[in-house]
Structure 1
Amino acid sequence: MYEILSLTIPFFASILLGSLASLKGWFSLNDGRILSRYVFFVVLPPFMFVAITSRPVTNIINLEFLLRYEAVTLFIFITAVFLGRVFLKLKPTESGLFGLNAAYPNYGYIGVPLALLAFGPDVAVPMALILVSNNVLLLLLTSIFTRDGRAKGLAALLWTNIVSLSRNPLLLSVLVAVAFSASGFTLPAMPDIFLKFLAGAAAPTALFSLGITLVGQPIKEAWAELSLLVLMKLLLHPLLIIAVFLQAHLSGNSSIDVLWIKVAVLFTCLPIAANAFAMSEYYGTYSGRSATAIMVTTLLASVSVPAFLYIITVIFGA
């Protein structure tokens, strides 16, 4: 428990620092949005590139693992979009970002260090696979489901999405990182140091800007949305992953290592990623609700994550 708190407390503290700075009057809401754009366009792409290229991404494709994990992610995203449109009466772009919130775990800032601490260095391979595949899938889904209906016809919709994706720095950085890692090349010292230098600013700046945006967010007005996001992200997502992988594990015919299953469960029980807030700022809507949802799920995850770690140990062994 102490080790888990040692990882989560700095996360909370960075958000709290941003909120306190906003309350003190040092930063306005607009300042927080400017910082968020800096994160999204300048430091998050190097962060993703460094995270992916620091681990081998060739010869690690376990198709069964990938299909099971991403099938659950796809189900969570589309279900959330449907509920957002039908029951919460959200606009198309808002419902797309609602789906992103429900399906996007904070593996970048919490999941990776926590998995390394809990399971050791052998988790690097499944983490790399999840990091690459999940980012590509979620960014594609977000681009598709945040369309506002102006594009008419399949060809027009496809072209609109291609243009949108070509301008998305996060997705571009992931794809470039995968291609670079697969090539076998390594960066020279100077660009490697420069990218790592920029990447080091991603987590604290994203969390600080998140804290600024949190000030004054109306939790009561968004209670229905927050409750649904909490249930889907912290409970339904990991439970579905456990069910899907437990079936494979008990069948005796699966090629999936138990360690990979543990990483999958841990990653899906994490709170909403701060990147979801950056994405909402990029699309210019739902940023306040995203910020509030990230804070609420992060607070509740301090209880749910240790609980799922215990469940993992009971089901799959220490």
Structure 2
Amino acid sequence: MDKILDLIIIGSGPAGLAAAIYAGRAELDTIIIEKSPISGGQIINTYEVDNYPGIPGISGFDLGTKFREHCDRLEMEFITGEVIKFEVKDGIKVVTLDDEKVYRSKAVIIATGSNPRKLNVVGEEKLSGMGVSYCATCDGAFFKNRTTAVVGGGDVAVEDAIFLARLCKKVYVIHRRDEFRAAKSLTTKLTAMENVEIIWDTKVEEIIGDTQVEQLRIKNLKTKEEKILDVDGTFIAIGYNPSSEVYKDVVEVDLGGFIVAGENCETNIPGVFAAGDIRTKDLRQIITAASDGANAITAVERYLNSL
């Protein structure tokens, strides 16, 4: 493709779709590249979204569909394919897909997201969305006055446990080590909560349940003793894997592989922007991803006007 577009958006999760809506309204010459022909990103696998303003209880699939329908009303162009190469040549951004098609643009928004790390234990996949969650702030309200477990020992795990302890009857925190990696201020707050029980030196071996999480089979790594915990929900907080492999040799990434970009979504490379879960940020939610999409287009317009 010899034409040089104004903008290429890579990714069709909430950040990419919000950016596409704003790009359409700004009348930017834009294409959106998506890996899957079904838009929405991770949210399409979410059973229920209860914290997106104005439409509580909507399914993730339906919310993703609404985002895409909004883009279609603006007649945005979507291309299905996987980006295998990304380059910047004399200021022009060059994107190569797995079918060897090449697209060029003045600006690019990388909105490829990240995926929560999994325990890879029996029952995890089967019960995902049925009591297994990777986001306490998304799903914690469904477990009010019930018993839950948080797996992990970093800042996010401890923050999740504190959040859940304010809602739940009982919260177990299961950690492979004998001390937390989280900030001292967080661990002090957690250990002061009466309905929290910390289980050290332990890993989850199996998540048990037919149509909902019912129990965890856990194993002490020192004594090798196994036992069963009765729980209604399991929150896995062991980190995220950003989808930045193709881009990390072009733009700056942090130690975790997330693209370094602030609220304006600007990276260290002029004309390259990062939006949504792929970028460095404190809160990864649908609403913050959509916000990034809007912010990114504002920054893109400013960049294009400077050329």
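Readers should treat all values here as calculations from the given coordinates under stated rules, not as data from a laboratory. As the structure is a computational prediction, the values presented were derived from the model and not from experiment. Cβ atoms are built from the backbone, for glycine too; each structure is taken alone.
Comparing 1, 2, where is mean count of other Cβ atoms within 10 Å over residues 23-30 highest? Mind dumping the intermediate values first?
Values: 1: 12.0; 2: 17.5.
Checked 1, 2; max of mean count of other Cβ atoms within 10 Å over residues 23-30 sits with 2.
Computed over structures 1, 2, mean count of other Cβ atoms within 10 Å over residues 95-102 reaches its largest value in 1. FRET efficiency 1/(1 + (r/R0)^6) of positions 71 and 207 (r between Cβ atoms, R0 = 41 Å, to 0.05) computed as 0.85: which structure among 1, 2? This value belongs to structure 1.
Tell me which structure, out of 1, 2, gives -7000 once helix-only ellipticity at 222 nm (-39500 (n - 2.57) for each DSSP H run of 4 or more, over all residues; to 500) is calculated.
2
Determine which structure produced the value 14, 37, 31, 14, 4 for P(r) over Cα pairs in 10 Å bins from 0, in percent, for residues 87-182 alone, calculated from the coordinates; the candidates are 1, 2. Walk me through the intermediate numbers first.
Values: 1: 14, 37, 31, 14, 4; 2: 13, 32, 20, 14, 18, 4.
The read-out was computed on structure 1.
Of structures 1, 2, the largest value of percent of Cα pairs over 23 Å apart, for residues 79-238 alone belongs to 1. Comparing relative contact order in percent (Cα under 8 Å, 6 or more apart) across structures 1, 2, the highest figure is found for 1. Among the shown structures 1, 2, from which was the value 0.7 of distance in nm of label points 7 Å out along Cα→Cβ at positions 199 and 231 calculated? Of the structures listed, the value fits 2.
Computing Cα Rg over 2.2 N^0.38 Å gives 0.96 for which of 1, 2?
Matching structure: 1.
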